[in-house]
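Pasting the structures here.
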Structure P
Amino acid sequence: MKAFVVYWHPESKSFNHAMFITAQQALTNSGWEVVTSDLHAMQFDPVSSRANFKSVKDPNYLKLQSEEAYATEVDGFSEEIKTEIEKLEWCDLMLWQFPLWWFSVPAVLKGWVDRVFAMGRIYGGGRLYSKGVFCGKRAMLSLTTGGPAEAYVEGGLNGDIHGVLRPIHRGMLQFVGFDVLAPHVVNGPVRMSDEQRKTELERFSRRLADIATEQPIDVGSY
């Protein structure tokens with residue numbers, strides 16, 4: 001069993017970072033091989049450009065999807081992007097660890113998707129959703145919110161958390177074939193005591209210990 005943990009947070013003392021470390025430990029202890037991408041530590045550039053490629057299809061006009069398709073044909077991705085793509089292709093489970101910012105993933109994680117989910121290699125040619133490249137693989141979002149749990153329910157201030165996350169679940173993960181597991185959400189850790197945060201990390205560790213047996217959720221029912 002092979003797990004790929006993608007993480008972004010700018011602060012190494014954050015609760016998100018504690019969850020990132022907990023994920024690695026829990027998965028390793030349960031027999032998973034684990035690789036990671038700590039995007040902040042990597043200083044990952046979220047901006048797509050010609051830096052994505054070693055190859056050049058059209059030097060006069062940059063159309064990223066065309067360059068991605070061409071790079072797929074000629075092994076023309078930059079080493080940075082090629083490494084991330086290979087992690088995606090290697091894993092059985094992908095976990096994203098992040099703080100919910102503006103009802104979505106932070107900019108660096110979104111930019112990672114923009115650059116790494118390359119046309120031709122990751123999707124395209126009818127390889128979408130149930131026919132996606134990553135069919136048979138699973139993905140899970142693990143995130144923190146700033147607001148309390150009651151703000152993320154139907155009728156709450158921010159609406160149902162499943163509705164908030166659906167563009168990520170459907171438009172990023174399912175789009176390329178991943179089966180989506182239920183999100184792991186910790187609400188308002190900044191307002192918790194140290195003991196409460198410890199309890200949340202233990203809850204996360206217990207879930208990951210049994211993650212191999214979890215069944216995907218029906219994203220389309222949201």
Structure Q
Amino acid sequence: MGMSSCAHTHNDIDSIALRQWQAGKTVTAEALEAYGGVEKCFRAEPVPDGVWARMQGKTYKENPYIGRADLRHIRALHWDYDHRIHIGEMVCNAQIADCVVRILRQLYDARYPIQRMLLPDVYDADDETQMRDNNTSCFCYRVVSGSTTLSKHARGLAIDINTLYNPYYKDRKDGTRYIQPATAAEYCDRTKDFPYKIDRNDLCYRLFTQAGFEWGGNWTTCKDFQHFEY
């Protein structure tokens with residue numbers, strides 16, 4: 001009796017997390033069924049008021065290029081490396097929203113591991129902090145690191161996946177290497193094997209590139225293994 005009432009409570013908590021779409025929460029397969037199935041958990045919608053409010057002054061800053069109507073809020077589920085199901089969310093450009101939902105669903109069906117899928121606003125839109133936490137995200141109104149050029153993220157047209165294990169790096173003329181996140185030096189060696197690693201044999205790589213995205217791991221002047229841009 002004790003066990004079933006415990007399970008019941010756990011499922012109740014899960015179903016609340018699903019109804020309120022609490023990104024970051026783990027849920028059971030049973031709770032998903034009770035909620036209405038996996039199909040109901042993958043969709044793109046206009047950015048809801050609550051999400052829009054959270055974005056202000058963080059990932060969203062007043063600008064002449066992109067507004068609320070250009071963006072979509074994505075709901076998705078994802079598996080982590082320990083085979084748990086998580087609730088995820090992402091904001092991206094309306095142009096790619098349906099395509100991204102489709103890819104995230106294919107990754108979910110294949111149990112492809114993504115550790116975290118939270119809005120960067122959780123990290124006060126600080127890129128270094130969210131990358132160290134291995135967060136996967138898309139929209140953030142910002143310039144390309146070390147420049148004044150608007151990033152593809154500022155238009156919601158670039159997605160960074162499993163960011164700690166798939167870092168950005170650039171070798172400078174003075175022989176030093178600039179790495180983002182700064183804690184990811186060991187993951188710059190792509191001959192090594194480790195969890196969450198993206199390479200050309202990877203399902204994530206295949207799905208995004210087949211859909212017309214460019215992979216930062218193919219760049220020559222720098223490497224950005226986490227980055228897919230449209």
Structure R
Amino acid sequence: MGSPRNEPERRPDESQVEVTISRGFWTGKFEVTQGAWKRIVGKLPGEFTAELPEGDDYPVGNVNFAEAETFCRKATEQAHRAGELPDSWEFRLPTEAQWEYACRAGTTTATAFGDSLGHKQANFKGQPYNGGEAGPAHGMATKVGKYPPNRWGLHDMHGNTFEWCRDWYHPRLPGGVDPDLHEKKATSRVRRGGAWTDEGWPCRSAFRLRFEPERRYDHIGFRVVAVQR
């Protein structure tokens with residue numbers, strides 16, 4: 001996990017560490033949508049903006065960390081009651097290690113699509129990454145699934161909205177077996193994946209950004225994983 005020293009635009013907090021994920025997990029195919037939020041929680045967590053329009057197939061945004069965890073808890077409860085999820089499993093936010101593993105989908109390049117990223121591959125508005133193909137940039141959120149998936153069928157791991165991770169942010173990536181910094185308190189949580197607000201380089205698989213958990217913006221959403229308790 002992390003980026004090699006020769007990766008263009010890498011940051012000091014991406015130093016590579018060895019990680020073992022000992023148990024399988026499932027990752028949401030899409031970022032959590034407004035429609036899913038309304039079905040599980042009800043009222044959307046924040047206001048719409050010109051860049052985040054209303055629509056059930058658009059990602060939910062303006063959601064803080066605690067609200068994202070509340071969604072996961074309520075989704076778990078509903079799925080248990082309906083018999084759709086075994087009692088020994090739950091929905092939650094991914095750890096950084098799980099998120100990066102799912103984003104990479106078996107690749108070791110800077111993105112799941114190779115060592116460059118263009119506007120036809122992900123929703124970001126600025127300069128393509130490392131020679132990626134330029135094209136129309138929306139400058140706003142798009143409906144989930146509009147861009148190609150990675151090789152494991154997951155959409156928008158690069159771009160569209162930033163995604164909350166479960167871990168507290170620490171400058172050094174956690175290594176080891178099933179690293180999880182959910183309880184190792186710091187001042188910020190981690191968000192991953194880049195957004196429509198960015199250039200291509202923050203959409204890299206290894207890029208990580210800290211953000212205070214109580215704050216919210218229209219370009220920050222999340223994705224869920226299903227894991228065994």
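Just so it is clear, none of the values below were taken in a lab; they were calculated from the coordinates. The structure displayed is predicted, hence computed values, not measured ones.
Output the label of whichever structure in P, Q, R has the greatest value of relative contact order in percent (Cα under 8 Å, 6 or more apart).
Structure R gives the largest value of relative contact order in percent (Cα under 8 Å, 6 or more apart) among P, Q, R.
helix-only ellipticity at 222 nm (-39500 (n - 2.57) for each DSSP H run of 4 or more, over all residues; to 500) was computed and gave -4500; which structure, P, Q, R, did it come from?
Of the options listed, only R reproduces it.
So Cα extents along the principal axes in Å, computed for just one structure, reads 68, 43, 31; which one of P, Q, R is that?
Answer by label: Q.
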